[in-house]
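Please find the structures below.
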Structure I
Amino acid sequence: MGAAPAALESIRLLVADDEPRILDLFSEILAPDDDFLDGLDGLGVTQPAAQQRFELTLCRQGEEAVAAVQASLARGRPFAVVFMDVRMPPGRGGLAAAEEIRRLDPWVQIVVVTAFTDVDPVTIARRVPPADKLLYIQKPFHPQEILQFATSLTAKWQAERDFKTLKSRLETLVYERTAALASVNRKLTQEMEERERVTGLIESAKREWEGIFDSVQDLVVVIDRDGAVRRLNLAMAHRLGLPPRDVVGRPCSFVFDAEDAPGQLCADILTMTDGCYHSREIAIPRLHGEFLVTSSPLTHADAAPLGTVFVAHDITERKNLEQRLRQSQKMEAIGTLAGGIAHDFNNILGIIMGFAEMIEGEAQPESGLARRVGHILSACRRARDLVLQILSFSRQSDQAANLLHVGPLVKETLKLIRATVPNAIAIREIIRPGRDAILAEPSQIQQILMNLCSNAAHAMRETGGTLEVGLEEQPAGACPLPGDAAMGECLHLWVRDTGPGISPAIMERIFDPFFTTKKPGEGTGMGLSVAHGVVRKYAGEIKVKNNPEGGAVFDVYLPLARDVADVPVVVPGAAAMGRGRILLVDDEPALAEITRELVESLGYRAQAENDPKKALQRMRADPAAFDLLITDQNMPGLTGAELTRAVLALRPDMPVVMLTGFSETMGQDGARALGVRELLLKPVLRRDLAAAIEAALNPAARV
């Protein structure tokens, strides 16, 4: 081979193959020691006049090839072309090595060499991108192919390097020229900025004022001397639902008056444009609320009037809170009133029930007198339960949840409802067979039913219709209950009416406290809210929907009591008789008299005192004179609790039974701590009193 006229810079090539003979062949083709291959028959390798010199690096494993590329890049002498065999056991495969080399050197040209036909070129191209720097050749190959690949790819690699260098030089020239132009531009910009500085300050001040004006959350509008809108802020525009430009120039009535009453409110507003300062609370339906409207005169620098600035501060929420506060105070007053009258009312009921029981005991069974007295006692018991319900609703009484059969309660409640709804409303009762036992407090379940039926009756008050109340057992999986309760069985109570239904616009708000569509004086907006709260208290769910046939239906789902067998109805037996001496203390003479008679009718000897201080004197005179003390709690001068402490101090083993019509300070736990053996809520039935006396005198026999 002849020497080249000028020595060319050697180009570095990397060959990776696990076959030493293949590596030797690459060396003989690309970096021969002599020209003995020239012209050999079958090889046809002809060296060009000015052959490109190649510096070969030979590797037998993929890891070795990757390490060689890393070392070349560290020395700043990268490889131009990499010839990579695909399979080089036992180490890293050629494709994995090629992927790593491509990651290390994105500019290197890679030629994948393989003797296997099962290697997919598409897979190779996907794993070793980009396609313009990747070639594929299959063994056996012709030496001329290798030489041609090496020459062409190194030329391409060199051209790309030269292009990068040229691009860098061009970028440098462009940067220098750009910097020069930028310097000139800065000078021009400074001159322009100086001339625009005053204009910018003016515009900035204008924008700042407009920003402040539009950031005010109160509604601001400027009305000129002709009663037209001169300017308004964004809050006012948003409330009107229009861009400000569509409102400017409109008359005052466009902003303040409702469509069905044009000019009415605007005339009142314009009375505040007399050049003085005004402040007034005004309900503005057009702006959807109640507002505290202030007016301030707007003038020129020379005090010439321009118009009036109106600022409307939304006080709708405050008004609602005030209304809720008043309603809450009413509810508190009801609770206070309920607590105040409960004692006296229960005393009155106690007298009525006591004498009625005495008459019932003396009347002949199945006689007209016995039947009439039975009605009296039934009405008194309902009145007693009503007092408990009022106290519970006013949060002054909190009865524990016990096992409750809802079916009989629904029937009893519907009897009360029939007496309150108009005759034009028919009541349909559907109570299907099945379990109906839940853990709840009777008055609260009754409250749910009363509130739902009251709402339904109100919806049909003008047209009449049918009020349907139903009850059925719901199987497991069909109960829309919250949490784990959804997996169990439940009781489904529904109230359906044939009224006009509920508007979809208010469907989501009907359970909100104080929300009502009734006229003032017709409702408080608390009925459905209270029902919703009670249902949630017992882990239930309440839903409402419009009936396709007309009207609305409320569905209440309450979890059934688990593992509860059918509880037979226990018919109260006769009151237990006994013997003993009893001191009875009650400040109500009539109640003391009837209680004494009831006690004596049970076989005991009783003495009644209306003054607790006199009763205490009798005990001090002879502590052993009586076997039992029955005392009222709320008495003037000396309460039942104080009397009990004094008596127990004289005689610690003295049994005490306490009666109370209502007391915020005395409950079962407090009575037990005081030493009271039995605490009964007035009015007291004869059999309950007998059981309490027997339990107090014979605690060991108590079950």
Structure II
Amino acid sequence: MIVPVLPDVHRTVDAAWKLESAKIVASLTRMVRDVGLAEELAQDALVAALEQWPVSGVPDNPGAWLTTTAKRRALDHLRRAQRLERKQEQLAHELGQRQERQQGPDARPDDEPDDVLRLVFLSCHPVLPTEARAALTLRLLGGLTAEEIARAFLVTETVITQRVAAAKRTLAEESVPFELPDGDHLAERLSSVLEVIYLIFNEGYSATSGDDLMRPGLCLEALRLGRLLAELAPREPEVHGLVALMEIQASRAAARTGPSGEPVPLHEQNRGRWDQLLIRRGFTAMLKAREVGGAPGPYMLQAAIAVCHAQARSAEDTDWAQIAALYAALTRVLPTPVVRLNRAVAVGKAHGPQAGLDLTDALLTDPVLRDYHLLPGVRGDLLAGLGRFDEARVEFRRAASLARNAAERAFLERRADELGAAAPAGPVLGQAAEEFLGRDDLDPATSRSYGQTLRRLRRTLGDQQPLASLTAEQVARVFTTTWGEAAPATWNRHRAAVRSFGAWASLDDLTAGLDRRAGTRPRARPLDPAQLDAVWSLPDLPLREETLWRLLHESGAGATAVLALDVEDLDLDDRRARTRIRTPASVRPRDGRVTWRSGTARLLPLLLAGRTRGPVFLSDRRPGPARTPEAADLCPDTGRRRLSYERAEYLFKQATRPLDPARDGYTLHRLKPAPGDR
């Protein structure tokens, strides 16, 4: 027998799956009431098609074939599970009656018309995190594989597989029903669906990371999902508004990038390259939204703004006053920081750059925009419009440092370069911070702590911020945005770091107006004898942990001092050790003594195992090449680094969690004996 050669069969299967998978999964979910199982059964049908169609040929109606095969497998599953006997008889009867009609060339799959809409609401359920909703929607409704979704979002296939699996598990655990939301919850649930579709579109239209500005595949999927939703929910004006917005934005795709993939701003785009068919489709969707009636929602207002741009024959013809008015209306229904930033741009175009800058500067303390590269990008544009080129250059550099997309980053760097070379202004923040942290008199722990503070300052203010113009007001803005809700200890630590940096750089007090916060956390009580006995009786206690905990308890010393001990500091015969806490050169080094009793004396020689140098307490692994510690924190014999306080605290909490009634685990500080017990 000669097997027929069908060179395009795999392409046909893929196309049929993309078109029909949502309907198939939705129909199966209605039958088995489990979206995870429904997708598995649909995938079984897809595998059957890949095995059979190359031999038997592609059926006249591929979608009906896939649906029928998947439903048969669902019925087999229901029979094996011995449940829903009456329902499976009914389903089998219906399937037998309609099977012949379904296989015909004009047939349609036997689905309830609302099944796909139910699946849309299920995959976008608010119980799921946003990233999981997007992945599950593309998987179930877009028919994309985990590999395709991963490639679109620049993550690994494993990450997407885990997100989808976790989403299905959550839907099952929360017993989310496969049904349409009622009137009281419809608006909230529909908002969640629209949010996911627009998120997918935006990730394709303006990629947040990677080398390319756009990922057209995601735009097309979002448009397809939006159009499908408009067919399923024709009486919802916001659905048509979202479709109109995406159609018009997608019409500019060919004009948004230059020959080398660089971004082309809207006012510089060749409008002759805008897709007029998509613009007309957008106008049509907007008309449908208006015909449905009701107060304009956020997507209708954004679509109206897009219509204003599309109607302008040139950038000069743009009705910026109308756009600014629409943004004012949008901020009333969707007062997010990003919408307010977009309004500032429109106001700057309509009423001058100073008016836009005033609105932009009001957003500088908003935590949501803390690392949003378009905030300094907008400020750079407005400052350049005011002729303040040095300030604009700093803002463009900072925007480039925050941009995760390579094309946008290069574009912003060019904007800074186009403003000319900066006038000599002395040292800048980035260079000064590197010199400050590179001093020999800073121990590794202090350097790490100061580095965290200065990295945030550099990220928020930009490496090119002239040191001479750095003000306490700017620093206060960073503190309010970043650490406004932090615990007193965290706030005070960052405040001390800035004070030290300012004193080193001979600057005025950078923390003026930043008062030291008083701690309110109660001091932890030492463990009582019964609790200590429970700790010492923990099963399979590692030697390192038992030694550290015994030493902390018997010496009463702080964990930082004990973890800083080197083998050379120990006097095992006298049961004592010299401690030296390394400090900046401006502070006198602190020497001290640690002593211990028989419990520690028994364990220390076993722990050292003959070692004569290096840290007493070592980590479990050797450090990687990208995380090489200071030489003083490395054991020259084993190559392992000093055990960190954070790791020691974590291990103690994990080990003592079963002993703690609150199930949080104890802290190392509680190993210190109560006053008078030593």
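Between I, II, which one scores greatest on Rg/Rh (Cα atoms, Kirkwood Rh), for residues 122-529 alone?
I
To test your reading of the models, identify which of I, II gives 6.0 for distance in nm of label points 7 Å out along Cα→Cβ at positions 74 and 546 when calculated. Walk me through the numbers on the way to the answer.
On the way: I: 8.1; II: 6.0.
Structure of origin is II.
Identify the structure, out of I, II, from whose coordinates log10 I(q)/I(0) by the Debye sum over Cα atoms at q = 0.06, 0.11 Å⁻¹ was calculated to give -0.73, -1.16.
On the way: I: -0.73, -1.16; II: -0.54, -1.19.
Clearly, the read-out refers to I.
From I, II, which structure was helix-only ellipticity at 222 nm (-39500 (n - 2.57) for each DSSP H run of 4 or more, over all residues; to 500) = -14500 calculated on? Walk me through the intermediate numbers first.
Values: I: -14500; II: -19000.
Going label by label, the one that fits is I.
Supply the structure label, taken from I, II, corresponding to FRET efficiency 1/(1 + (r/R0)^6) of positions 562 and 642 (r between Cβ atoms, R0 = 25 Å, to 0.05) with the calculated value 1.00. Kindly include the intermediate steps, with their values, before the conclusion.
Numbers: I: 0.05; II: 1.00.
Traced to structure II.
Bear in mind these aren't lab numbers, they're just calculated from the coordinates by the rules spelled out. Predicted, not measured: the structure shown is a model, and the values here were computed from it. Cβ atoms are built from the backbone, for glycine too; each structure is taken alone.
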